[in-house]
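Student: Scrolling down, you'll hit the structures one after another.
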Structure I
Amino acid sequence: MNDLLTIFKNKLPPGVITFNSDDIHRCASDKWAPGFSQPEAVALPNHTEEVSTILSFAHQHRIPVTPRGAGVGYCGGAVPTKGGLVLSLERMNCIREINEKDFVVVTQPGVITADLQAEVEKRGLFYPPDPAGRSESSIGGNFSTNAGGPRCLKYGVTRDYVLGIEVVLPDGSICKTGGRTHKNKTGFDLCRFFVGAEGLLGVVTELTLKLIPLPPFRSCLSVGFSSMPDAATAISKIFAAGFLPSALELADAFTLEATWKRTGSDIFKDSKAHLILEMDGQEESVLGEISKIEKIIRTLECRSMEIAHGEEKCELIWNVRREFSYALKDTGLKKLNHDIVIPRGRLVDFFVFTDQLQKRFGIPIACFGHAGDGNIHTNVMVNEKESEQLACGLEMTDLIFKQVLEWGGKITGEHGIGLAKLRWWNQGTSKEERELHRLIKKALDPHGIMNPGKFV
């Protein structure tokens, strides 16, 4: 294969195909599986036509191609399990247009999510999806996994903002679908068809995304509770009173203790559960709503409460929230990290269940995440130097997924299947669903060159 790729390299502009060992090494993994599997070469296209040429050649010669964004995923989705080419879109990082009249942004996939958000906000516009890794992750990667984040409770996930795409199909043909209108019922919704496909069906080279007006004001509550049921009760009361926060995050005792040790933030000290809530909109209405929510929460005898008004002070609260994952790493334990999603009414049941598992196996489970929509990041914390703990950790994970599915939940809310959840793919889908996936994959990618070794 190397000889074939060397010949192909010379037919493209310099640097588009590279055998550089540093590039190969960094494109061999993501945050889930460091150094897992190396490609023969890395493709670094600059524009759509080069992507088309690369896929046409790969299709013709049956060369595996693994599309890659920023490589910060947590499920091994960008790991090149069959070698071949990694097709990295990092050079395609231009925002082509921000249109204030149409409320759209047209962007290449390599643009970092936080950079895109910052640029549109300068125009008084808003792109809400906010995965925790938005300062590292690319828009193309968000598209590939249908990323969400805290704000998806109110505003929805990536797919809800995709109006149009340019996608290169596995045989190299270029397809444009959708558009820039905010309504479109012209045939099948092919844009959403590709959202969350994890690079198995093609390579998206341009996205037209919906924008909305930027809410002018934000307020946050950061609240500590004596127990998880108290925190869950607060959430129920807030919804029952008719409030829809823009974000509603929950963390358990293990996560809070680790975060307190990392940050020194006293609001986490001695709390057994912690809630972060944000409201946004017009200043007068936000201040009124946050005051009413504060009164609801205080009826539950919370242990601590911090109130923040305005962009800068709210971001201080969220910056601490973004430390949760890093704080768990500081413990020295290995995170068996999964982003299960449960029906919202099962929130208390889920935390009771994980508490029982911890007591049964003697291994901690750290849970935090998007309580408002039931997407809980669930981390079984094991000592990877002890083989017995690793085995127990896997058994615990099996039991978590089994229970989640029995409740009508799903095995992933935003990270994707990749390699990390292959073990549970058959359990999490019906026979008919899997057959439909297979038929679609076969129709678009008959030679199976796109991201092989994954769930289809």
Structure II
Amino acid sequence: MTAYLMKPVNRRAVVKAGLSSAAMIGTLGFTRRSFAQDGTIRIGFVSPKTGPLAPFAESDDYILSAINALLGKGIEVDGKTYGVEIIVKDSQSNPNRAADVAAELILQDQVNLMVVSSTPETTNPVSDQCEVNGVPCISTVAPWQPWFFTRGGKPDEGFKYTYHFFWGLEDVIAVFLEMWSKVETNKSVGGLFPNDGDGNAWGDAELGFPKPLAAAGYTITDPGRYQNMNDDFSAQISAFKNAGAEIVTGVMIPPDFTTFWTQAKQQGFTPKIASMGKAILFPVVVEQLGDAGQNLSSEVWWSPNHPFKSSLTGQSAKELAAGYTEATGRQWTQPIGFAHALFEVAADVLRRSGDPTDREKVTQALAATKLDTIVGPVDFSTGPVPNVSKTPLVGGQWRLGGEFKYDIVITANGTAPNIPLGGEMEAIS
């Protein structure tokens, strides 16, 4: 890939806005300090604790509690022990707010390392602040294309300070096509792509869904970009009905999918397959649909059945998920693994840095990362572009029953055969 056909973001304008307003914004979240004789390392953490993207951060408090306990005695680097301070900020699901709090962490809190998670609306503005200000940053939970190309990344150059691990659009397309091939349909697809980083990437005519779907014999009806927090999808539903769409796909925020699916049922539109990125990753979202969530499908980036272990604790994916349920009473959710992995990579980088208070040395250690984590190997030398390491992806369907109202069953693993299948793909009845 040599270009990314999306409207570019004015990075410096976002950065300038974040820097100018940082002093006016108060600190959200919580801070944990652990002091030791050789100084204190400050790690900034940004995620969408509130707003429409909040399900992505549902497990943050649990993960942070565990990480603070692990790092409570500090991190040893070349014989010296450093205390650890994790400073948490809420992006409020808003890109401008994400830029603001990143500026606070950099300019006011003087963080040595930044970690950030959950959708381009959070990862990109934070990464941009770090790149401009020379702060090493680890990001995840956004497909690598909207993280890399939307920020102006060039495959022959990459970035200096910002690094990202997650899967790409090529992976989710392959997973969805595998699931769809297991159900007989007319191969007519309705696309729902919002006017945001993910929607513009997934719906891009050249590098998103349309071209590979056409190559596989599918036709896609794309009614155009819509604004997030839309309250009426009648036009899209009508277009899909007129096209005879038996498959619906896209990348919606959770509230919008709930609105769309409810209105689709009311208007007599029930496709055989609904594979929706982002929106139905979370059991709390699917449960809101009542029984209408049966056999909805999505990408699965982490589950208790993933065959990986934590480099920090030795826990398996199953043990980490079970620990979350035991501690909170809630069902496991996919971001648990990646929130944990962010701090696995952070701790590994700091330990290898030689001097964790030197941002340049931390950046050098970050670039050299090769670590087996609870979400799989993270190795920034592997590409597919500089500063990116891909993690495995499979697909699954939500099924009624079990300990909780719904459980997700892995139904497609062609892109990652080491992650076991849990059932067969079924049509929505």
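Each reported figure results from applying straightforward, stated rules to the coordinates on display, with no laboratory input. This structure is a prediction, so every number in the text was calculated from the model and none was measured. Cβ atoms are built from the backbone, for glycine too; each structure is taken alone.
Student: Hey, Rg and Dmax of the Cα atoms in Å derived from one of I, II reads 22.6, 72; which structure?
Tutor: Working: I: 22.6, 72; II: 21.0, 70.
Going label by label, the one that fits is I.
Student: Starting from the value 21.9: which structure in I, II was mean count of other Cβ atoms within 10 Å over residues 170-177 calculated from?
Tutor: II
Student: Can you say which of I, II returns 0.15 when FRET efficiency 1/(1 + (r/R0)^6) of positions 98 and 346 (r between Cβ atoms, R0 = 30 Å, to 0.05) is computed? Walk me through the intermediate numbers first.
Tutor: Values: I: 0.15; II: 0.95.
Label of the originating structure: I.
Student: Which of I, II yields 1.6 for distance in nm of label points 7 Å out along Cα→Cβ at positions 74 and 410, as computed?
Tutor: Source structure: I.
Student: Can you spot which of I, II the value 3.2 was calculated from, given it is distance in nm of label points 7 Å out along Cα→Cβ at positions 226 and 386?
Tutor: Value 3.2 for distance in nm of label points 7 Å out along Cα→Cβ at positions 226 and 386 corresponds to I out of I, II.
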